[in-house]
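Every number in this text was worked out from the coordinates using simple rules, so none of it is lab data. Everything quoted here is computed from the prediction, not taken from an experiment. Cβ atoms are built from the backbone, for glycine too; each structure is taken alone.
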Structure I
Amino acid sequence: MKNAHQITIGKQSLYFGADVPNEDILNFTLPPKPPNGAFDIRFSGDTKFCGVDDCVIEVMSGEQSLAVECDIKDGERWEIVDENSNVLTCWGVQVLELSGDSKTFELRKSVSSVSPLIFSLSPAYPNPFNTTTTIPFAVVDNQHAISLQIYDITGKLVARLVDDKFPVGNHIVQWNADGFSSGVYFLKMDAGSFSQIQKLMFLE
């Protein structure tokens, strides 16, 4: 499933957002749910694959919270909605936390997955951060190289995160500041005539 998106909860993975030949669908079929007290995740219909843009995830767990590892490709965004209508957005590679109170979750493709209209640098998260922060950015054409650079408070260039062309869409990159001193840094994105600066606060 190289082209499929993937979420993993408790070492069990679900796949979605890709086309699978009908003859291969049975390969993703799961046995009946285990007894109460066991851990299990699956899409409704006892399968670990969903081929549409709106799926239902069924969860068996006694935990108060669930760590969800997302691996979303091609700049798409998918939303996980719990039974209380709380929405978490998955994109790129990241880890989210779901409430263990819900037994079913809706997984749906976000309308923000459409191609962006302008270059943009979204707020890094977390910020302030300890060691690692995630930086989202949007690319509107693949003709311009994207530059993401980190400067210290004196204006000295201290890290080059990105200097390459990217496909059109939403992307993320992470900055691991391990080895850097605590303090204020500035993130600068350049793409053709586009330029934007963002303030980052690193706290050891």
Structure II
Amino acid sequence: MNIVFSAQINVAPESVGGQVPYSWNINHAPITGNATFTPGQRSQAVQYTLNNFVIQINSASNVSGSISVGISGQTLDSTTVAPTGVCKLPGPFQVVNITISTNPASVTGVICGTTINVTYIATVTIAANSNAGTVSLVWNEGFSTPGASINFAPAQTVGTATLVISERAAHRTDFPRPVSIASTSPNAIYAGPVAPSGRCS
């Protein structure tokens, strides 16, 4: 972003005009210049633009500036000023979508009676241009409701949570097991139930 420092230099009413030297002090780096006054002119505005200054998300600007003016054999120093506030992204931190996939995607070919591990992967998408935050989740695997959470960095939009279920393959209605998930914070979104396709043999 560009940060503009502005100052107004005032001289005595009886000034005959001429150049007034000044020096900006921006983050301890001097930038010199001259303000040219016409006869009778009492004030003049000067500016310095700090171009393409990078501010980290969720941080203050960490930049400050002042100006020193040399006039009538003396130096006048302004107070040091700095932008206020913290850099934030404009988007709201909220869940916009959740999908569930499984690994394996199918249990076709699995021998009935053997133990198989099925991994359920929840892919959580949050709104674009969001600040950092945590999404709280609750799985529903039929017999329990384990919790999970995903920490999102600033501007990150996609995160995943996994649940592994180990069970014996069988010809029954709850195998492979259907699983669902819901976000509880910052807002509620529901997905599922999802299970691998096919049947054991």
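Data overview
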read-out: Which of I, II leads on FRET efficiency 1/(1 + (r/R0)^6) of positions 75 and 187 (r between Cβ atoms, R0 = 25 Å, to 0.05), largest value; value: I
read-out: Origin of the value 6.7, where distance in nm of label points 7 Å out along Cα→Cβ at positions 35 and 139 was derived from one of I, II; value: II
read-out: For mean projected area of the Cα convex hull in nm² computed as 16.2, the structure of I, II it came from; value: II
read-out: At a computed 18 (relative contact order in percent (Cα under 8 Å, 6 or more apart)), which of I, II; value: II
read-out: Highest-scoring label, criterion being FRET efficiency 1/(1 + (r/R0)^6) of positions 91 and 131 (r between Cβ atoms, R0 = 25 Å, to 0.05), among I, II; value: II
read-out: Comparison of I, II - label where FRET efficiency 1/(1 + (r/R0)^6) of positions 107 and 179 (r between Cβ atoms, R0 = 35 Å, to 0.05) is highest; value: II
